[in-house]
Structure P
Amino acid sequence: MNESPEMLIVYDGDCPFCARYVRMLRLQKAVGPVRLVNAREEHPSVDRLRSEGYDLNEGMALIDGEDIHFGDDCMHRLALMSTGSGLFNRVNATIFRHRALARVLYPILRTGRNATLKVLGRQPI
C-alpha cells in the first residue's frame, strides 16, 4: 500500500506547451502516481493555490504533500524527478536540473505561453 502523499501538477490545460510538457514527462516511472490538474477547472488544489496567493497565470505548480513548488522551482523539481529516458526528458533534465538556468529560462517560457494564448484567442486563467 502506497502511504506517500499524492503528487499533483497544476498546469494550464489551454496552453498547448504546458499540456504537452506535463504529458511528456515520465514521472510515473520515476516517482509513481502523479495527478495532472488543469488550473482552468474547479479542483481543491487550484483553490488551495489561489488561497495561498499563487497566480496560476504566472506559473505551474507541483504539490507534493504539503510542499508547493511554483514556476521555475516547479520546473527544477520536475527535472530532478523525471527519468532520463527519451530525448525530451534528457534535455529537460539537463537544462532544468540547474536552478539558476531554470530561474533564467522560466520567464522566457512564460512569456512564450502568454503570447501563444493571446494569438490563439484564449483568456488568461
Structure Q
Amino acid sequence: MNLISSPIACKVNNVFIHVSDLKRSVEWYSDLLGLPFETDLVESPVYNIPVTSETGLTLDDHTFDPGFKLKPSEHVLFNFFAKDIDEAYHFITEKGITIVKEIERIGHFAYFNFQDLDGNVLMICNC
C-alpha cells in the first residue's frame, strides 16, 4: 500500500453541534454526560464540552453570525459510547429525551438514536 504524504492528520479533531440556546444546551449535554454545569463558564458563541477523548465536542450558537439559520441534522452526527446499552437507553428515556430509533442489536453490537434539544440526531452504541 502506498501512503500519500499529507499535512492533514488522520484523525477527527473536533465535532461541532449547532445549537439555538448555548447555556441551555451546555446544561443539557452536561447532564447527559454526568458533568458539572457552571453557568458562569458558558460564554457565547461556543462552549467546549470537557470530553475524555482526543476528539473534542463543541456547542456553537452562532451569536456573531446573524445570518445563520439552524437546521438540525436528521441524520446521526456522531455516537456516544456506553458499555451497557440497556442502562443507557433507560437513562435517556427517564430524562424524557426523544428516542428516534429503538435499540437495534446486531450480534454483540447494539445502538439507538435520540434527539438533543434542537432536534439533532445522536447515537449511543456499545462498540
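Just so you know, all these numbers are worked out from the coordinates, no wet-lab data involved. All figures in this text were calculated on a predicted structure; none of them were measured in a lab. Cβ atoms are built from the backbone, for glycine too; each structure is taken alone.
Listed values, structure above:
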item: Relative contact order in percent (Cα under 8 Å, 6 or more apart) derived as 22 - corresponding label from P, Q; result: Q
item: Computed 9.1 for mean count of other Cβ atoms within 10 Å over residues 34-41 - originating structure among P, Q; result: Q
item: Given -0.23, -0.50, -0.98 for log10 I(q)/I(0) by the Debye sum over Cα atoms at q = 0.09, 0.13, 0.18 Å⁻¹, calculated: source structure among P, Q; result: P
item: Which of P, Q yields -15000 [helix-only ellipticity at 222 nm (-39500 (n - 2.57) for each DSSP H run of 4 or more, over all residues; to 500), calculated]; result: P
